[in-house]
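S.K.: These are the structures in question, set out in turn.
Derivation of every value follows stated rules applied to the coordinates shown; laboratory data play no part. Small disclaimer: the values here were computed from a predicted structure and weren't measured. Cβ atoms are built from the backbone, for glycine too; each structure is taken alone.
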Structure I
Amino acid sequence: MLVRLAVAALLASATIAAVAPNPASDGDAGEFVVVEFAEPTNTTGWTVGDDHSEAALPNRTLSGTVALSTEPTAARNRTEHRVVGLSGDLSLSNAGERVELRTNGETVDAMAYEDAPTAERWDGESWTPLGATDFPVVAAENVSVSAFALPDDAGPPLDVVESADGRLYLAGYTFTSARVTSALADAASEGVDVRVLVEGGVAGGAPSPEAERLGALQEAGADVHVVDGERARYSFHHAKYAVADDRTVVLSENWKSSGTGGHGNRGWGVVVDDPTVADHLADVFCADTGWPDAKPWRAVRGNFTTVDGAPANDSYPNRFPPVETRAEGVEVLLAPDNAREGVRELVGSADESLLVEQPRLDAQGAFANWTIDAARRGVRVRVLLSGKWYNEAENRNTTDRLNRVAAAENLDLEAKLVEPRSRFEKVHVKGAVVDGERAVVGSLNWNDHAATENREVVVVVNDPTVGDYYRRAFRADWRGGAWRLPVGVGAAVTAAALVGVAAASRFEFEG
């Protein structure tokens, strides 16, 4: 009886937490099995095996969570856990099988899996990329916040970059801004710890100036990394933020002229002056640069694909200068870690109003359904989407569906495509305002792929001043801007204007 109890206690002391059969290496070198020991355990006589092979654990005491591998050196580059070497032969099948943890022939625990995706691990319920983070939602209270809108005011992003004295970490999808490049290079020359991380697999290729900009930063002494390759943990590194000492800027825009340069896109951004938020995003940045999918610029520049694009030099009126406030609180959400659930809860908390402005929204997706659910609770919902030619068909389907549901169920819900006219070139906002008091600002497009496969950063600001600021900006975008003539056209139409004063009175011009 005592022997059976001792064996039962032993069997309960260890469990298989995950398996990684296909680690994206020649011969699957570095595949591993994650085991959690509930208490210090002498693993003499313990093995890990399948139907065809078996490898022995070391004759010593193990505790906590460890990754077991017959090739520990390779495995250390694929997991954050402490790696323990196995002796013997263990070859996990990429097609799926059952893996067992045994002691003296007795099965302690087992885990089965099916087809193994490249560079992912199975935890018994789902596959996740090797090295994927699991950051919690981080909140800060009584925080100094500045909210801004683009293209109205392009100053705040550059101001944050130029303010750094000690650390300056910049994350983006694409990077072509000449003025930000200059600011980063100057900071590096002055001894600031400058680091840059961008996406290496930009859809269609990165804009042509990017290789030149990244090369210049490397020459200036900045640490430049590019996320790319078969071991990439995310479909796209799509986050757009910068950490400068204890200040952080998070925004919807790319680091280029049409984005942070203020020469085209309607975007939202916030500057947060708080060490908790800055340290958290610095940790995120380090986690994203510390994995093998983040490659040094010097290692990828020879195969870096760029495409030519037209420069953005248009100018637009400043109708929404930044506002500064002491916010009650901010929360930082990350995709794929927690942003999907965070946005769902935020939309679900709306009591009176919900304003959503996005480049696009899946007609049948979860995010669109959440907006309908809010309207069914009696919330006043308005959804504004991009009308650009490459988004128009998809977004038209979405607005049609939302408006049909609203009409059929008599909901206070309306959706339409934006008419930017002369105030911006296109909608690139990925934001929302809840009850006029909470604003969502960041890089997350409201679709399941972005929320579950991309690296995205979102800030939720709980403050009526910021909420009202973006509510007013949304209302202006909803109503449409006033027409104005492009610079240089005025002289060409002067004669026509003098002849047709009555016709001209139909238009409102802005400088």
Structure II
Amino acid sequence: MPKPYPIGLFWFRRDLRAHDNAGLHQALSQCEQVHTVFVLDTDILDPLPRQDRRVDFIVQSLAQLDEALRALAGRAGAGLIVLHGPARHEVTALAQRLGAQAVFTNHDDEPAALQRDSEVRTALSRQGIALHTAKDHVIFERREVLTQTGSVYGVFTPYKNAWLKKITPFYLKGYPVERHASALAERPEGLREAPPSLEAIGFQPTNLNSLRLPVGLAGARTLLDDFRPRLEAYQRTRDFPALKGPSYLSTHLRFGTVSIRELAALAHQASHRDPADTGAATWLSELIWRDFYMQILANHPGVVTNSFKPEYDAIEWEQGPQAEAWFLAWCEGRTGYPLVDAAMAQLNQTGYMHNRLRMVVASFLVKDLGIDWRRGEAYFAQQLNDFDLAANNGGWQWASSSGCDAQPYFRIFNPVSQSEKFDAEGRFIRRYLPQLAGLQGAALHAPWLARPIDLQAAGLRLGADYPLPIVQHDEARQRTLARYAVVKKSS
């Protein structure tokens, strides 16, 4: 039976892999010949600093994707077309140049992406070219998991229960791209160049390769293979930043160098095979949180700028010179609270922050310093290698109590007790704040309470080598309860 389209174009975006790719499988199944493209979208790239680890990650991953496509096709002339320009224009122009009857891609439910896709769809339609999209980035999306009344879940636990009730092997099964690889087309002359270097698109190298974040398809496989034997211990180790507890796959999930179906299948099968395997069940729950925040963004796009709970937008946040000084100190890791400062140093130096620490520093910014959660969210968006709008927004609104299923407004993390509980020996703090390495015991978690003799023995001068606390937690807590009183009154 002939396929519907003689020539198709598959547009890679946040799915940089040649295997188990829903949209690529759809394109190969429906077209006699399929070209593939990735656009280094200047609408996204132009506002970024000229050193950006995420751009570095993408460029290196594109080289591996190009190689994987050529190996899959079995022809050197096949491979990835990489363009540099506004994707909303480049995709349509390339489809016309190739004589494609259809363009295929995977969903992206971020508001800016939906606007871009709408423009591309309209432009393609004017040329008589179809645009087909597929679900690939999550297990369940948009309105696939609903309450009994047909509404979107706003609380995680019932959503998780419904997710687990709905899941079957069908949803976790990979797409057999390899079966249809013969449809991968030879690239036309003039479009066979290798993916460009960072310098060619106006960026500079970063420290990415010196970090423990291997890139691309090979990097994702390395990390997953490393995590498999640690999965059982995930529940016990995940909250301690000095331990090797997480999978470290979040950046690969963000850019699709690993399949969410493969990860969810691993966790789901392990948790069912051994109900006592709390590690697998806990990790699966984290993957479900990811789906949860994605469907919140898809159905409530207003959370990008406003609180999920509207009454929280009545809160009056700290402003003025003092607030600006506090915010800068938080960004630079100069708050005087070692766990907060070490976490911010980790973020600034590596583009990564441990999940427990993301909660701690977010709570500190919002509820100790009284600064609008949107400012912290924006700073994370600049710094995180794994920045994902849905998860970042969801996490910050959770910390500020303004989001869906958020912590109560009166729950305020104590940065000292969090430090004593989750970095008791101070291994993480000493790694990122070596000036505190000589402190022992409680003094490491609260240097301002250390005895002068202990500070002298550690060679530490508070206010010079390390700052005094910019706020006192107990006093800040009272200010926060007063600030949030407007929410209590409205409810």
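S.K.: If helix-only ellipticity at 222 nm (-39500 (n - 2.57) for each DSSP H run of 4 or more, over all residues; to 500) is calculated from each of I, II, which structure is the one that comes out at -8000?
M.R.: I
S.K.: Can you say which of I, II returns 1.00 when FRET efficiency 1/(1 + (r/R0)^6) of positions 64 and 224 (r between Cβ atoms, R0 = 30 Å, to 0.05) is computed? Numbers along the way, then the final one.
M.R.: Numbers: I: 0.25; II: 1.00.
Working through the options, I get structure II.
S.K.: Quick one: semi-axes √(5λ) of the Cα gyration tensor in Å, for residues 208-423 alone came out at 29, 20, 17 when computed from one of I, II, so which one is it?
M.R.: The read-out was computed on structure II.
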